[in-house]
Structures are given as structure tokens and as C-alpha cells.
Structure 1
């Protein structure tokens, strides 16, 4: 289930990984395609709120 659609508290988890220096990847099943834009916006929001240094691959 995509971030923000289930019960995992990502807003609490992202600050815990602030110092992580590796690659993070989210794999989202194609059945959630109608929600991709909102999912990506939500992920960016979690990253921004946690003050995680981020470089977009796009």
C-alpha cells in the first residue's frame, strides 16, 4: 500500500532516517496509478517536513 494510504505513520518514520546516506526507493503497484500524483506529493511532504536532504532523480 502506498505511503499515506495505510496505517504506517510515515510522518514519524521519516525523521528517524534523516541521516541515512543511501538510496531510497518506493515501488508502487500499478493499481494505484490513478493516485500516483498524490502519492509523490505526499512523499515529498514527508521528506520536506523531516528536513531530509533530497535530490530528485527527475
Structure 2
């Protein structure tokens, strides 16, 4: 997640996830599920910010 100066944290410039399916590719259903997870995290960005500050979330 890459935020923008002067913009709300829940509206990042970039938000990505790196995923690999068991056969090396992701199905459309897996892509949609990943998008749901990202959207859910963005909706709870202030909770995530606290977890990041406490180093409870892996950043890299």
C-alpha cells in the first residue's frame, strides 16, 4: 500500500498483493477473493495503521 500525501489513508495511490496459485496462476474466483480481502483491509485501514505501528503486520 502506498499512500499519497494529503489524501485519506483509505484512498491509497497503490494497493497490491502478490499471490501465486498452486499451479502458478490464479483463477478468477481467487482474484475476486483477493480483491475482497484488500477492500476489507482498506475499510479497516485505521486498525491496520495501528497494527503496523505495533509491527504486527509484515510490510515486506
One of 1, 2 was used to calculate distance in nm of label points 7 Å out along Cα→Cβ at positions 26 and 50, yielding 2.8; that structure is 2
Please compute relative contact order in percent (Cα under 8 Å, 6 or more apart) for structures 1, 2 and give me the label with the greatest value.
1
Re helix-only ellipticity at 222 nm (-39500 (n - 2.57) for each DSSP H run of 4 or more, over all residues; to 500): value -9000 computed from one entry in 1, 2; matching entry is structure 1
Origin of the value 1.27, where Cα Rg over 2.2 N^0.38 Å was derived from one of 1, 2:
2
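Comparing structures 1, 2 by distance in nm of label points 7 Å out along Cα→Cβ at positions 2 and 42, which one has the largest value?
2
Values in this text are rule-based calculations from the coordinates and carry no lab data. Quantities reported herein were computed from a predicted structural model and do not represent experimental measurements. Cβ atoms are built from the backbone, for glycine too; each structure is taken alone.
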